[in-house]
1. Given a computed value of 5.9 for distance in nm of label points 7 Å out along Cα→Cβ at positions 17 and 105, which structure among I, II does it belong to?
2. Rank structures I, II by distance in nm of label points 7 Å out along Cα→Cβ at positions 41 and 73 and report only the one at the top, that is, the highest.
3. Figure out for me which of the structures I, II the number -24500 belongs to, where helix-only ellipticity at 222 nm (-39500 (n - 2.57) for each DSSP H run of 4 or more, over all residues; to 500) was derived from the coordinates.
4. If distance in nm of label points 7 Å out along Cα→Cβ at positions 57 and 89 is computed to be 2.4, which of I, II is the source?
5. Using relative contact order in percent (Cα under 8 Å, 6 or more apart) as the calculated read-out, with 18 as its value, let me know the right label among I, II.
6. With volume of the Cα convex hull per residue in Å³ derived from the coordinates and found to be 167, which of I, II does the value describe?
7. When mean count of other Cβ atoms within 10 Å over residues 49-56 is compared over structures I, II, which one is greatest?
8. To which of I, II does the computed value 0.30 (FRET efficiency 1/(1 + (r/R0)^6) of positions 65 and 81 (r between Cβ atoms, R0 = 25 Å, to 0.05)) belong?
Structure I
């Protein structure tokens with residue numbers, strides 16, 4: 001009887017929306033604690049569509065959301081270092097010499113790059 005009722009519900013939904021891509025409906029209950037835990041995990045994954053979240057979890061068992069803020073910061077540092085190296089190369093080509101403060105600037109940027117690389121590796125190791 002229950003199976004028949006669910007089949008009727010599915011066929012009624014399919015008739016109302018014939019272009020629906022997904023025609024099989026899965027329905028289940030959770031208690032308040034489980035519901036709030038699902039909401040928390042959705043917020044952590046930055047997902048607002050509950051059906052999409054539950055479908056993804058049911059099919060693959062996990063969702064990975066990567067934060068690329070550290071990588072973007074490293075790309076900016078690489079860009080700055082490349083620009084500094086190009087400016088120093090122009091100075092050397094024009095004047096034939098290089099200044100100690102130019103070398104110190106490159107070393108400082110290199111140190112920032114290494115620090116950022118360490119942060120990225122630590123973030124990936126937590127996955």
Structure II
């Protein structure tokens with residue numbers, strides 16, 4: 001992985017697909033998938049190679065948490081859409097809003113699943129089945 005030698009490089013799209021994959025602990029194909037599906041925002045070089053910001057390694061980890069929570073690609077894309085397109089401009093406040101929204105979505109899913117579990121485990125009959 002390329003090491004950033006100055007603070008300015010932290011706000012430049014300098015990571016290759018391989019660099020980002022190594023930094024985030026995922027396969028390069030996953031980086032390409034996330035980029036192709038609008039979850040990440042690569043910058044293209046003159047040679048049409050993808051470059052990513054160092055902050056994208058953290059965003060990949062957030063994407064992975066969202067996937068584990070059961071969010072679809074479209075739902076994750078909607079969450080990420082609120083971040084600045086220029087990932088070098090992402091702020092701590094942006095991360096706070098992203099985390100809060102993801103937490104709210106997960107809590108909503110938990111509540112919905114709890115209701116389903118209540119329906120399944122209650123004494124009420126889900127349906128009456130004739131035994132004739």
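1. That value comes from structure I.
2. Answer by largest value of distance in nm of label points 7 Å out along Cα→Cβ at positions 41 and 73: I.
3. I
4. II
5. It was calculated from structure I.
6. Traced to structure I.
7. That would be structure II.
8. I
Quick note: the coordinates plus some simple rules give every number you see, no bench work behind them. From a predicted model like this one, the values you see are computed outputs, not experimental measurements. Cβ atoms are built from the backbone, for glycine too; each structure is taken alone.
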